[in-house]
Structure I
Amino acid sequence: MADDKELVHSFDKSPTEQVQVSLSTFKGKTYVDLRIYYKASDGEFKPTKKGITLSPDLLPELGEAIRKLIERVEKAS
């Protein structure tokens with residue numbers, strides 16, 4: 001999909017999976033991509049279909065959702 005991709009952050013989900021957060025451009029538009037990657041037999045991480053791609057305009061809503069989720073998890077602990 002991406003004409004250009006910039007990895008912003010990644011973290012291990014498991015020894016063979018990684019969550020990657022990146023900015024990408026496609027046909028001149030910028031997108032935010034949160035995607036699960038798997039470790040292939042060559043040791044490189046490859047994208048899966050598991051993830052979401054959003055317009056940067058939705059980042060404040062995503063941030064609010066994550067803040068609320070953190071609060072709920074902390075209350076449940």
Structure II
Amino acid sequence: MYAKVKDHDNLVRDMNSKAVLNTDRVGLQDYYLKRDSVKKEQSEKLETKQRIEKIEKDMSEIKELLRDIAMKGNNNGN
């Protein structure tokens with residue numbers, strides 16, 4: 001059995017457990033959508049960070065290879 005909480009349209013009290021329950025289904029749906037959106041955004045940021053780190057690593061490897069090629073070219077030119 002539930003009783004309305006005074007001055008709060010979306011709240012009821014469970015008379016057995018004395019717990020106060022929120023009955024605002026629309027608010028709950030909004031919360032779930034916002035939470036999922038934040039999780040997705042965080043996941044996308046992490047993925048972007050990982051991609052940038054990989055690109056930076058690849059660029060370092062390319063630079064090292066170019067240095068090696070340049071050194072070999074200088075040694076062959078002498």
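Taking -8000 as the value of helix-only ellipticity at 222 nm (-39500 (n - 2.57) for each DSSP H run of 4 or more, over all residues; to 500) derived from one of the structures shown (I, II), identify that structure. Mind showing how you got there, number by number?
Details: I: -8000; II: -25500.
Computed on structure I.
For the read-out distance in nm of label points 7 Å out along Cα→Cβ at positions 21 and 69, a value of 1.0 was computed from one structure; give its label from I, II.
Details: I: 1.0; II: 7.0.
Only structure I yields this read-out.
Assuming 13 is relative contact order in percent (Cα under 8 Å, 6 or more apart) as calculated from a single structure, say which of I, II it is. Don't skip to the answer; put the middle values down first.
Working: I: 20; II: 13.
That value comes from structure II.
Thinking of I, II, which structure, once distance in nm of label points 7 Å out along Cα→Cβ at positions 37 and 61 is computed, gives back 2.7? Please report the intermediate quantities before stating the final value.
Numbers: I: 2.7; II: 3.9.
Going label by label, the one that fits is I.
Values in this text are rule-based calculations from the coordinates and carry no lab data. Nothing here was measured: the structure is a model prediction, and the numbers come from that model. Cβ atoms are built from the backbone, for glycine too; each structure is taken alone.
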